Structure 1
Amino acid sequence: MSIKIIDKHGNVEEVDYNENINVARHSASHILAEAIKKLYPEAKLAIGPAIDNGFYYDFDNISIKQEDLKKIENIMKNIIAQNKEVRSYVLSKKEAIEKMKDEPYKLEMINDLGDDTEISFFENDNFFDMCVGPHVLRAKDIGVVKLLSVTGAYWKGSEKNKMLTRIYGTCFETEKDLQEYLDAQEEALKRDHNKLGRELELFTTVDYIGQGLPILMPKGARIVQLLQRFVEDEEQKRGYLLTKTPFMAKSDLYKISGHWYHYRDSMFILGDPENEENQDVFALRPMTCPFQFMSYKFKQRSYRELPFKYNETSTLFRNEESGEMHGLIRLRQFTISEGHLVVRPDQLEEEVKGCIDLATYMLKVLGLYEDVSFRFSKWDPNNKEKYIGDEKDWEVSQAALKGILDHLNINYVEAEGEAAFYGPKLDIQCKNVWGKEDTLITIQVDFELAKKFDMTYVDSDGEKKTPVIIHRTSIGCYERTLALLIEKYAGAFPLWIAPVQAKILTISDAHADYAYEVMNKLNSLGFRVEVDDRSEKIGYKIREARLQKIPYMLVVGDKEVQNNELSVKSRTGEDKGTMDIDTLISMFSKEITDATNIN
């Protein structure tokens, strides 16, 4: 349908609802604020933006519970039904301060603006709020609203600030659209790794250990171990050299690399960074690149030796803001399949191609390739202080990477300002079940750090030359990958990475010895098998094994023991019939081989 929207200068335009749904959602956030002010006059307003799939508004001086949302939603619907026309106007900074004198968070935002700034307001009936707009002209054009949840959020996303009350909601053009969204959210909740990962005993978190510091329980740790072994073996086949480097270093190292000046706020510092004269100041590593460079610099290298391809399963530490962390997706300590290639300029395209081929192979094996997108992350030339190197260096490095991506026919979007401080990168992006996009794998081209670390090679003409560095991951952060796999498969992992591949279920105690004999044989061959010999009915055991998402259930009773066989059932309910152990081993081996042999 078409709706009318109004900008901050009072100009009205007729537009398509779905193409401008964020205008409707932002307008809905203002209706939410109006409803809150009607019900809780002492509440203080913070911010209320549109977001992916909805909106939120932050409030202070208010206590809201989930059960209160229906009451607030009804007030919103009453306001919308009145369908008052919205008006907009612009005030000077002085006038805006007077108008918002009772709203401390709005005053803080106003005071952050320049003295000559004009500040726009949108007003519905007697409720007004500062906003850049645009808004729907009439409230009914917002569509159908629904409040979803209430939570806490720090002002400006910093844990140093006060915790506010955040109310989330959404709106759609029709009830049908809204219901389809709610149904999709219900399905997402079933797959949410934060919920499912705990139910399946893959990981847990503990408040007094700290946010962003999960505990991988035995099943989750086993999956990560399987992924690490698979990655390291594949990287070795592709000519990578394994390193093992320290978890920390003196600030001297990070000053050479530039991390101390461009990344320090995201690092964990050990010691007083402002008092380095009397003590060594250390920092936990946020990445391994400067450490691996030391392996290269151990002796003079020849052009014939390049490329050097270093890999490491690296535990890294980054001081993420509390508001940014989410389950296993974004952490303060995590493990990554990190690697750095030292290459000659003439080798750059071939080696970037190899990095992309490795990442693509990994994604296909994991079943995630169809879920990712590609982003060419560039520097922001209007914010040069964020980066090292001059404009010419960046033009060269970005042109080099862009040329490679175009030559390989990579379908990518460009994102200005998303580059690393030392070079442009290809980011392979993946969304979680809630639609939030994060970087899963990254491949970066770096013309700068080799200069900073005086890395050279002797070229064919006998002259020392500076190599180019490729920073890359092959599977990304293992914890983030685990989270995406939980959500992709709803916990029903492919056989090759399932932490328990089969469970042997005994019908009675008389069958336990045979069950353990089979388990020991399978486990000795590298399979992961458990026995359930509890005194429970077999139907109960099968149902419980399916709830645990175990790929296969192997039932043993009198007949199976007598014939040295197993009754095989899959978690999907398929009855595979009876088979001997050798046939079962062949079936398992083929399924695993087929899953990991991707052309």
Structure 2
Amino acid sequence: MNKVNILIILVATLFSCNSDYYNVQNDPVTYGESYISANLSCDKPLYAPNEQVVFSLKELPANAKVRYLHLNQVIAEETLSGKTWTWTPPATDFQGYMVEIFIEQNGEKTTLETIGIDVSSDWAKFPRYGFLSIYDRMQAQFVERNIATLNRFHINGLQFYDWLYDHHRPMAGTVENPAQEWLDIFNRPNYFSTVKNYITAAKARNMKTMFYNLCYGATNNAAADGVSDEWYAYKDRNHSQKDAHVLGGRSSIWITNPNNIDWQNYLINRNKDVYAVFDFDGYHIDQLGERSTLYDYSGNEINMPNSFGSFIRAMKTAEPDKHLLFNAVGGYAQEKIANEAVDFLYAEIWGSRDGDNPDMNFADLIVAMRDNVLKSRNPEKNIVLAAYMNYNLKSAGAVNKAGVLLADAAIFAWGGAHLELGEHYLINEYFPANNLQMHEDLSAALINYYDFSVAYQNLLRDGGNFQAVTLSFADQNLRTKDFFDAEKGDIACVGKKVAGKDIIHLINFTNASTMQWRDSKGTQVEPQLIENPTVTFTTEGTASRVWFASPDLNGGAPQTLNFSQNGNNTTVTLPQLKYWDMIVVEY
């Protein structure tokens, strides 16, 4: 929630809705082409070990077969006899699988459909986080359609952004008599039935439901609700000026001291009211980033990073069975947040390393992401980035496909996930803003990217060590560089060693118009398709198998490659390179 711009909020509010707005099917203003109609789907975004997966096809080609793969190993194969069927994956926990529908003709296999399957007992191992942000009166069928869409992207947890009434009193009404309608801080109508139906629909799909709120913050009427002046954060030692986050809604947000035990206990009791009425799985905790020096009521300087740790511990002690996340805005205080009882790391990305350029390049983005990860003493905690694409496009239109896919390729290849999918595509820190929509081709491409991230999660997000890559193309016109040195015109290389395998990612910037990952003005150019490129790279031993997969080809289905070795040099010909290829070398 850092750097909230009032103009942005006002513009975004123009695109929010009035009563019954969402009852219009395929509303072009709200959803554009964001609703998808995927041919192949499954019933959940993740499954417990030994849990049955239910698949459905809208169209079943004659003689179609299905095979189930872990990485490039075929586990089972069968002929399909109907549009719905089930499969029970192996019982091993925390595994990703690729399911491929194909036909064979004249000895040639043609991939028709693919889908990823995540078998994990804990969503936090491989988080794929989405959001909800608009809770106007909505028929249950449209709630279910939104959740079904997010399910197809394998979103396994949802942040319920701005569902609340007041930050110090998130639930409107009482436990005995909860309000059926309330206005949020920007006077948007929120409906009890919509929030409740979203929670029910998400939990039926095995998605975690996280309610959003700040760790500090009270609105103008807080004193009447029992918030004491002694709980606030002040700009001076004499407690004469409270710190405030000035907004253009019905109230600014006055900053409380998250380290104050009385404030913690007050909010704990308010949260208990929330949990008594709404079946949320946990609390997504937000902050506003680094602020000027602040003092408590007694004139003591507040150590805000330490107070975040104290706040998290208090929330977990009060509700040990509930999940917690905490936004490290721009990485601020991540060293304190990451080592507390948060399920995984979450960071909102702002600014470059030198702080001068708000539009970081791809290298800066990954440095920021890896820096957040390194601040955790638990290296198995994965990370989700709140990273807003096309940030400076304020008029109605479409998200730029090329910018989104290049950013996701970089984030996914480096082991992260991207908060970007909700009822609409996420474009800035005020989540309800929905003036940019996804065209159908981007929606279809992102399905492949999310399938890919699930199917190969054991290579992308399950440990391992990044390493340098020495790689060249036979075509001298194709220039390669290490990811952190890559410029416009280059093919960037990312190397990693996982479970004895060498992984090489290639990200195509050959005709990029910008190396700024955010693609703020939506000007990024689609990469040229490079067909059948021959590459040579160094290996540390005798390879037993080399295979390839790309979310840009055959839905990410793996393909074994012929290869030759000359000493430590291995040469292969790839089927193609569009945005992102992955080469896997097994020994």
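Read-outs throughout are calculated quantities, based only on the coordinates presented, and are distinct from any laboratory measurement. Remember, it's a predicted structure, so these values are computed and weren't measured experimentally. Cβ atoms are built from the backbone, for glycine too; each structure is taken alone.
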With distance in nm of label points 7 Å out along Cα→Cβ at positions 93 and 477 as the yardstick, tell me which of 1, 2 scores highest.
2
Cα extents along the principal axes in Å was computed and gave 77, 51, 44; which structure, 1, 2, did it come from?
2
Comparing Cα Rg over 2.2 N^0.38 Å, for residues 389-468 alone across structures 1, 2, which is largest?
1
Comparison of 1, 2 - label where relative contact order in percent (Cα under 8 Å, 6 or more apart) is highest:
2
Consider the structures 1, 2: one of them gives -10500 for helix-only ellipticity at 222 nm (-39500 (n - 2.57) for each DSSP H run of 4 or more, over all residues; to 500) as calculated from the coordinates. Say which.
1
Using distance in nm of label points 7 Å out along Cα→Cβ at positions 341 and 493 as the calculated read-out, with 4.6 as its value, let me know the right label among 1, 2.
2
Upon calculation of semi-axes √(5λ) of the Cα gyration tensor in Å, for residues 421-484 alone from the atomic coordinates, which of the structures 1, 2 produces 35, 11, 8?
1
Structure (1, 2) behind the derived value 1.00 of Rg/Rh (Cα atoms, Kirkwood Rh), for residues 85-404 alone:
2
